[in-house]
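*Asks:* Some structures are shown below for you to check.
Every number here is computed from the coordinates shown, using simple stated rules; none is lab data. Small disclaimer: the values here were computed from a predicted structure and weren't measured. Cβ atoms are built from the backbone, for glycine too; each structure is taken alone.
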Structure 1
Amino acid sequence: MADVAVYDLGIAWEWPHDADFVVLLETACHARGLTVCQVTPANCEGVLAALTGGTLAFRVFFDRASDSDAAFVPLVAQMRALNPDRINDFIHSRRAWDKATMHLEFIQAGIDVPHTLILPPFDVYPQPYVPDLVPLGVPFNIKPAHGGGGVGVIIKAHTWEEVQAARQQFPHDKYLLTAWVDPVELEGRRAWFRVISAGPAVFPCWFDDRTHRYAVLEPSDEERFGLAPLRAIAARIAQVTRMDLFSTEIALTPQGRFVAVDYVNDPVDLRPQSRAAEGVPDVILHRVAEALADHVKAVVNSR
């Protein structure tokens, strides 16, 4: 019988800009005595054959490839059949990608969200009754239920005609009309935050929704401005979605509401800020890698 090579973590990735984070994660895993196997477009077919043939196994599997490269889909299917622990299981990710579903589940979980109208897909119901847009206020945002990176999102819309035009861009998808949220300013900074959740750890950051630039949120500012709810909200989202790694955007309004304005970002853009202006601050990225390595270690030790 052939020997089985068992790795604590198998990570599938294909985006060149993920390289820095993969190195950080692998280094953090090695520091904890964990073994790592990288699965890339160059070896994906061979890894799949070894997994199928029983000569290779992963205790934990982390997929950052199949959403953008179909060549990895059979690998993900095989991992589901083998049933190792998974970081961001595809079933949970697929559910979290639906903003309409997340909107309703967040409300049920007591997470504050913007006032929102959910419209059916255009190709199913092209001419629904014109809803009352007054409660939304003007302007409002238009966004498809699926997709990321701002694709299909219309910021500061004003009319029903804009809604109908937007719905035809992705006619098979539901659309959300969301009230515009303008955050309070805290000593000259917009109180808009991007919070990264990695395993049980939470990393709140300042985030400018206009420039998409991060800044480190210092513990002193977190305490001084009363921002502890950011961590509690992210932890609650993790419970609702059962996701191990995601980011969310939360705004603090002038009325003192912490509003989840961008529900679940997955996969998280993990470019370091030292290489990309819109990337995650390097110190935070290191901490995210270490938190995920701790998560893998805990899973391996529990077996």
Structure 2
Amino acid sequence: MKAHLLLSLSLSLLLSFSATAATTAEPKPDRLTTYKTANGVELKLHVFEPMGLQPSDRRPAIVFFFGGGWNSGEAKQFYQQARALADQGMVAFSADYRVKSRNQTTPFECVLDGKSAIRWVRQHAAALGVDPERIAAAGGSAGGHVAASAGLGLGGEEPAENAQISSVPNALILFNPVLDTTEQGYGARNFKPHQQTALSPSHHVRKGLPPTIIFHGTADTTVPFENAERFTRLMTAAGNPCTLVPFEGKGHGFFNGKLSRPSSDGVDYNLTVLRTIEFLTARGYIAAKR
């Protein structure tokens, strides 16, 4: 019965997403809110709210982190996905975080900001209409690394924040994520020799991590597909639910919608959104359509 419901959901949503992908109108956030000020820089959450949201609700939430090699990027990358999930009843956030080109930072600050964003949503869940125990984190490439690092509890914590409020998301949705920061993966030059594995998710897998789904192109020449395969094996061996969805022959960034990648025909974007909804539906974040 569950498989039948998910199949019906997928078929109906595929039609709507295909129509949406053909448009050029950029989804707009309902509002922006500051979740953190770091060295004078206000970091914003771009908020996409479902219709009829009330502060008294306990809606599931998702926080997206853009890609860009910890060097660049912008929250608009995940506007389409955020609006798609808000339309499914979630409160969706696309997060700003500090990057090297704008803020002269390292991956450690990127992860620190990602954890702050998740903690802020959980801390303000009552006012946001969010269920603090159903907060997913998602991201692409370096943004996937930020989400995964938060999920594994890597990196430091802001000393001014309330450490009693967890910065660990309850589920992970990762798009060609950086999962190994050594020479066998991506980004080793961003870390000093003694830091090579400090923020490397593949080197810190253990039991009790959030359920995870990974979308990765088999022809990715930026972040090796092998990294996703290895991380999935390690997660599964440790008893953590982890699903790898390979996209045969696809390269880095294949999942982006037309607004982030104008050359996209929307097909891979649609498929990743559908599989994301199935993943979240199976875990009670989205109500199955009957």
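*Asks:* Out of 1, 2, which structure matches 15.2 when mean count of other Cβ atoms within 10 Å over residues 80-87 is calculated? Spell out each step's value before the answer.
*Replies:* Values: 1: 15.2; 2: 23.6.
Derived from the structure labelled 1.
*Asks:* Continuing with the same structure: Volume of the Cα convex hull per residue in Å³, for residues 104-263 alone was computed and gave 122; which structure, 1, 2, did it come from?
*Replies:* For volume of the Cα convex hull per residue in Å³, for residues 104-263 alone, the value 122 is produced by structure 1.
*Asks:* Suppose you compute distance in nm of label points 7 Å out along Cα→Cβ at positions 56 and 256 for every structure in 1, 2: which one lands on 5.6?
*Replies:* That value comes from structure 1.
*Asks:* Still on this structure: From 1, 2, which structure was distance in nm of label points 7 Å out along Cα→Cβ at positions 88 and 192 = 2.2 calculated on? Could you put the intermediate results ahead of the total?
*Replies:* On the way: 1: 2.2; 2: 4.2.
Going through each structure in turn, the value belongs to 1.
*Asks:* Who wins on mean count of other Cβ atoms within 10 Å over residues 120-127 among 1, 2, i.e. which is largest?
*Replies:* Structure 2 comes out on top.
*Asks:* For which of the structures 1, 2 does the calculation of semi-axes √(5λ) of the Cα gyration tensor in Å return 26, 23, 19?
*Replies:* 2
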